[in-house]
1. Computing relative contact order in percent (Cα under 8 Å, 6 or more apart) for each of I, II, which one ends up highest?
2. Matching task: 15.4 is the computed value of mean count of other Cβ atoms within 10 Å over residues 72-79. Pick the structure from I, II.
3. A value of 48, 37, 27 was derived for Cα extents along the principal axes in Å, for residues 128-279 alone; which structure in I, II was it taken from?
4. Given a value of 14.6 for mean count of other Cβ atoms within 10 Å over residues 8-15, calculated from one of I, II, which structure does it belong to?
5. Suppose Cα Rg over 2.2 N^0.38 Å, for residues 32-111 alone works out to 1.08; of I, II, which structure was it derived from?
6. Figure out for me which of the structures I, II the number -13500 belongs to, where helix-only ellipticity at 222 nm (-39500 (n - 2.57) for each DSSP H run of 4 or more, over all residues; to 500) was derived from the coordinates.
7. Quick check: 2.9 is what I get for distance in nm of label points 7 Å out along Cα→Cβ at positions 240 and 288, calculated from one of I, II. Which structure matches?
8. Identify the structure, out of I, II, from whose coordinates percent of Cα pairs over 37 Å apart was calculated to give 12.
Structure I
Amino acid sequence: METPVYLINGFLESGKTNFIKVTLEDPEFINGDRILLLVCEEGEEEYDEEKFRKKNIFVEYIESREDYSTAKLMELNAEYHPDKIIAELNGVWQMQEVLETKLPEGWTLVQLITMVDASTFMNYINNMRSLIMEQIKYSDTVIFNRCTRDTKKNDIRRIIKPVNRKAQIIYESIDGTDMDKEEEDELPFDINADPIVIEDDDFGLWYLDILDFPKKYAGKNICFKAQFYKDDKMGKGSFVPGRFAMQCCANDIGFIGFTARIPSTYADFLDSHRNRDWIYVEARIKIEFRREYRGKGPVLYVTKLEDSVPAEEEVAYFT
């Protein structure tokens with residue numbers, strides 16, 4: 001039987017402790033299980049350990065990164081035999097190192113949640129970008145708390161989605177209630193056109209929008225300029241038209257794009273082109289399950305392919 005592990009990440013005072021307290025008040029989550037809470041960072045808020053013990057919730061403190069080890073976790077597993085584990089991580093630990101720590105047999109990481117104080121997020125981005133982006137890029141869910149009507153959700157989304165396109169973004173108000181879901185951007189292209197024409201400068205915005213709202217593109221035709229990419233892992237008749245885009249900063253430029261399928265009439269086109277060649281693409285969009293998406297995502301069914309001159313600005317942006 002698998003024992004689920006929930007990792008709660010974020011900087012000091014980001015709302016981790018309060019989030020865990022609320023979670024451990026939820027009868028559906030507790031469900032009579034033995035729960036082990038690992039506290040790797042102590043903030044101003046404290047846990048009521050006596051109250052927790054009455055609910056079969058046991059608190060253990062891990063004071064250093066070195067103590068968060070396989071041996072220590074195995075020791076705690078043998079002592080408590082937990083049904084669930086919640087770990088409140090230290091916000092300055094390297095997430096990659098934490099995730100590489102081997103868990104005891106039967107423990108399974110099911111969710112990594114990053115808590116963010118919306119009022120200080122842009123300050124962290126400007127001064128500690130690499131550290132906060134490492135937290136975000138591994139997260140399944142990013143919760144922005146202390147949001148107000150002035151919180152710029154679209155700016156937040158443009159920062160997060162290029163780094164972690166699968167992350168769910170949740171916004172909570174100062175009193176902890178859920179705010180309205182993200183508003184859609186006013187787009188610089190006509191979503192109702194046939195085909196939808198994506199200008200060179202708008203590729204990044206289109207990429208983010210179709211990730212967030214794939215259903216509205218299902219069955220629509222689209223045309224754009226891109227660079228050719230294919231590797232040996234892709235099946236016959238598949239490639240990725242995409243662009244290099246600035247994700248976090250000038251030192252973090254990566255290739256973005258979506259899987260495309262071609263009719264047999266374009267087989268020679270694929271064989272004769274090399275990665276980074278500029279091409280013009282017309283395609284019909286379908287939303288399908290793909291392994292690389294770990295679920296459903298856009299698949300482009302090509303109707304036309306041509307060589308193209310490069311975009312005036314080779315790197316795409318998300319603004």
Structure II
Amino acid sequence: MTALLDCINKKSNTNCIWLMRQAGRYLPEFRNIRSKNTDFIKLCLDEDLSSEITVQPLKRFDIDAAIIFSDILLVPYALGQSVKFKKDFGPLLGDIDFPKISKIGESEFSEKLKPVYNAIKKTKDKVELKDKDLIGFVGAPWTILIYMLNKKSPKNEDIGSNLKDIKFIDDLLKIIIKFLKIHIENQISNGATIIQIFDSWVGLLDEKDYDKFVYRPTRNLVNFVKSKNIPVICFPKGINNYKNYVSAVKPDVISIDYDADPKEISETIDVTVQGGLNPNFLIGSKKDLQTNVIKYLDAFKNKPYIFNLGHGVLPNTDPSMVDYLVKLVKDYS
């Protein structure tokens with residue numbers, strides 16, 4: 001069994017680490033590929049380049065997993081909603097054609113995302129040779145829903161107007177959950193050994209809406225992943241009570257953001273914990289980075305813990321700082 005799976009299953013005393021967005025904009029080798037491939041969706045759907053990008057960090061750093069280079073918005077794309085990425089702005093989605101979406105079948109959806117599954121298949125052997133895990137992922141139902149409705153990043157937006165048509169929301173959410181399961185199934189069948197569920201926009205919701213939009217839909221996916229005998233990590237960014245989330249959703253691993261208090265989390269959470277470090281520390285001094293890395297490692301000493309960030313690696317990060325971080329974690333005792 002790999003080191004990361006041992007950490008998840010609470011069978012390891014070694015320090016495990018991988019990083020969200022570890023394959024991406026801070027790596028010169030990625031920037032070289034990206035400069036020649038300006039259409040982000042097309043890049044995600046280039047199985048050879050996706051596989052190559054996925055393993056770039058493994059060639060540089062002693063990390064314990066690769067995460068497939070892809071995007072959560074490929075699901076709306078495969079459902080027929082246009083998705084583009086505008087430089088210095090983010091994603092732009094088209095109108096929802098609900099009659100069309102409601103008629104899409106599993107084979108049509110899977111065929112559209114076949115390059116993603118081929119990339120996983122191509123990457124699997126490269127990762128296994130290094131005795132590492134290959135993480136597949138999806139956006140959580142709530143996060144996919146709000147992107148599809150808002151048609152751009154919902155940050156700083158009043159989302160209430162998007163949620164007024166209750167029947168439409170319920171019908172769309174059912175379709176999203178159905179196809180997220182298909183996407184998960186296809187990733188697992190092609191070689192993903194762990195699934196992470198990213199819920200990037202939980203922080204937009206009032207707690208009274210968690211059960212409808214977060215707890216029940218995400219638990220549905222978690223139970224599905226578990227039925228495949230694959231561990232599942234959940235990252236509900238902005239959740240205001242991790243203990244309640246874990247109790248309601250029951251993931252194998254809870255990934256925390258940098259607003260969470262590691263000491264409090266270690267005292268109240270009984271599943272494996274992942275993450276927490278503010279990625280801004282990777283663009284500061286080595287001294288500050290070391291101090292804050294040790295804070296997390298001390299807080300979770302003798303507890304099942306996977307070192308990670310509370311968000312993704314920032315584009316202006318020096319790769320040498322990532323290397324320093326990985327060595328700090330691996331050398332900690």
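Nothing in this text is a laboratory measurement; each read-out follows from the coordinates by a stated rule. Being a predicted model, the structure only gives us computed values, none of them experimental. Cβ atoms are built from the backbone, for glycine too; each structure is taken alone.
1. Between I, II, the highest calculated value is found for II.
2. Source structure for this number: I.
3. II
4. Of the options listed, only II reproduces it.
5. Derived from I, not from the others.
6. II
7. The value was obtained from structure II.
8. II
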